[in-house]
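Engineer: Alright, structures below, take your time with them.
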Structure 1
Amino acid sequence: MDLLSLSIISLIAFLPSLIYMALIRNTERYEREPWFAVVRSFFAGASLGIVLAATLEFVATNFYASSFTLLREYEFIARYRKSIDAIVLAAVIAPFIEEATKAYGIFTSRRYVDEIEDGMVYGASSGFGFAATENLFYEIAALLRGGVVSWLMVSIIRSLSSALLHGSATAMTGLGYSLKKFKKGSLLKGYLIAVSMHSSFNLIASIPIILKGMHELFYLVPLILAILYGVMAFAHIRKKIRYYDRPPRRG
């Protein structure tokens, strides 16, 4: 793969997430967040956030795999090992670790959180940055394995589903941070809401893996549901930002 091809792929992987970041930032009508702080949160999620997640997931997955040997005698577990592995990775390991590491992007810009909705903006920005890098990896793999058609399909599907989910989920961690800062809520609660959103989305996306061998048309159902989930989550976050957005007090 030459430099020009990599540049085009990177642009296509990052552009949707950058657009989503801008839409979230501009959802605020009053006292919008400074661009440099929003972009900093984005690239914090896209860099250290995803590196930490990859490292911790590697450790957690290996620990899970080694501990699984203690349960080899159970026939049910032996029979459905691959499906159980998929569920554990999708619904437990990935959501808990990734939502924790994506929160790093919130703290890089915490000094600018002076309104409740601000935490949502920075949380979403970090989540979209994480999604951009993750999508880049998936899209390169799709291109190398399946060619241009496979790459385009993966690019479109992930841009409309998982990218929206990553930003929307981490926005809830950001909301928890803001509420805690103003003594009106809990960071842990926001984080657990983000984890539950991420986990339920991953379960939907994992249906074809868990229930393999079904008719090809069956795979369209979880795909459509995943896209709807991402779009609805994104719309919900924008609605929450508008709810908390208030004009500055005078005098």
Structure 2
Amino acid sequence: MRPIVLATDYGISGAYVGQLKSAIYTHAPEARVIDLIHDLPAFNPSASAYLLASLLEYIPRESVIVGVVDPGVGSDRRPIVLEGDGYTFTGPDNGLFSIVSRKLSETRWYEIVLSAEPASNTFHGRDIFAPTAAQIVSGATPRLEPVPADTLAGMHWPDDLHEVVYIDHFGNGLTGIRYRPSDKNRVLKIHGEEFQYAPAFHCVAPGEGFWYDNSSQLVEVAVRDGSAAARLDLKVGDLVDFDNGP
């Protein structure tokens, strides 16, 4: 059975993740569920799209990914399915899958056609997306209608987002900028401070700030043995950019 991978902004406290899993197991008791991340940037499909795309390489091929960052839940935004290269994604049409789709060699987009109104106007993760994923892995066929890619949200977004898209447990600031080796000699600027490249934390002195290519091939700003978030008062959405050097 294909694994189901969860990527949400629900957080790990409260009942939301538990209800998501309960909906899956109700429809597919033998399902294998992986909690990839539950602190995607809240209410922020754009930042979440770049972070989710950076994680694709580490999601098992053939997975069904339930992606939920859905501030427009209950509106007329569409519930969708994306298929490509053995992966299937299900979630809202708000750009969340727009960047990850660019990493797939072939893509097919669908709208989920509901047979009944969802139980809640505010919890489509539980009532639509989790059951759809469970149907798919159990061999059932949800009702899907093809959707042209150019009608979907986020398809015009740039390949790189020059913003902080995530702040991790250590206070490191992940950006939506893909790492390129040619950028090693460039200075990263954020909040008026400048940071040089270093390949790893041990290469700088304690308390020194730097930028590096993180394990998901994104540009990330950090402070050795400290918190870049605290030092710079970082927030998701803060602008980040390189100098104009080589």
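Engineer: Taking helix-only ellipticity at 222 nm (-39500 (n - 2.57) for each DSSP H run of 4 or more, over all residues; to 500) from the coordinates of each of 1, 2, which one would give -25500?
Structural biologist: Numbers: 1: -25500; 2: -4000.
Structure 1 accounts for this read-out.
Engineer: I have 1.0 for distance in nm of label points 7 Å out along Cα→Cβ at positions 15 and 135, calculated from one of the structures 1, 2. Which structure is it?
Structural biologist: Values: 1: 1.0; 2: 2.5.
Traced to structure 1.
Engineer: Moving on to the next point. Ranked on relative contact order in percent (Cα under 8 Å, 6 or more apart), which label among 1, 2 comes first with the largest value? Present the calculation step by step, with values, prior to reporting the outcome.
Structural biologist: Working: 1: 27; 2: 18.
Comparing 1, 2, the top value of relative contact order in percent (Cα under 8 Å, 6 or more apart) belongs to 1.
Engineer: Taking mean count of other Cβ atoms within 10 Å over residues 87-94 from the coordinates of each of 1, 2, which one would give 17.9?
Structural biologist: On the way: 1: 17.9; 2: 25.1.
Label of the originating structure: 1.
Engineer: May I pose another question? Which of 1, 2 yields 3.0 for distance in nm of label points 7 Å out along Cα→Cβ at positions 39 and 199, as computed?
Structural biologist: Values: 1: 3.7; 2: 3.0.
Here the read-out was taken from 2.
Engineer: Suppose distance in nm of label points 7 Å out along Cα→Cβ at positions 111 and 191 works out to 4.3; of 1, 2, which structure was it derived from?
Structural biologist: On the way: 1: 2.4; 2: 4.3.
So the calculation was done on 2.
Just so you know, all these numbers are worked out from the coordinates, no wet-lab data involved. Computed from a prediction, not measured in an experiment: that's the story for all the values here. Cβ atoms are built from the backbone, for glycine too; each structure is taken alone.
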